[in-house]
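Below: a set of structures, written as structure tokens.
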Structure 1
Amino acid sequence: MIPTDLIKGSLKTIVLKVLEENNRMYGYQITHKVEELTQGKIKLTYGALYPVLHKLESEGVLVTESENFNNRIRIYYSLTKKGHSVVEEKIKELQEFIESLQSIVNPQPGLRYA
């Protein structure tokens, strides 16, 4: 399992990408999908997920819809038009970060530091 402190900076991007691929989801579905996609290596807690969802909603990136399911209110999250462009931006940032980490973890021959 990947430590929470490594996931924290990428959580917005993870949530946005999962919602982009799946259109509309509620919290449990998001956590389950992330766990499934990462073969259990990333497990999102509700304590980490919901503050991110609420922040993205307040930024106009997500919208919510409430539905009654078995006498319980389920809140579904989906991307706004703005959200779709934010996903692209966040994915580019994350890819650049991953490439930078790769340069540190596996430096190219001849790029040794003095």
Structure 2
Amino acid sequence: MGSRDLRDGPEAAFAAYLKRHASNDLEGVLELFSASAVVEDPVGTPAWTGLAAIRSFYSGTYLRNGTMRVDPVGPALVGGFELVAHVRAALDAPGSPPAMDVIYVIRFAADGKIESLRAWY
């Protein structure tokens, strides 16, 4: 996967995000975001703005949680440059809590990069 995922549309970019995020591929995840992107994960916590902040967020998350399984629950819905999707996520570490439902709302720039990612869980 590479920059081609971004040109293939929101569904392909989201699939790339899930695969990279689940496997703790920090550089691969960051490649999907625009320079001024905003991540609010989970919604209601302070947002992470810009690639340096987003790098900090994901590296901390990967260090704390390890890898995970992420399974889509139904198809992603796309309208214009926005995508909403429901996934079920479970940490791979033994003794981890049960899988949880996550709703993503992602806005993409015209070049296919993620401008905004918000996650409810």
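General remarks:
- Structure with the greatest value (metric mean projected area of the Cα convex hull in nm², set 1, 2): 1
- For -9000 (helix-only ellipticity at 222 nm (-39500 (n - 2.57) for each DSSP H run of 4 or more, over all residues; to 500), calculated) the corresponding structure among 1, 2: 2
FYI, it's all coordinate maths here, none of it is from the lab. Note that the structure is a prediction, hence the values are computed from the model and not measured.
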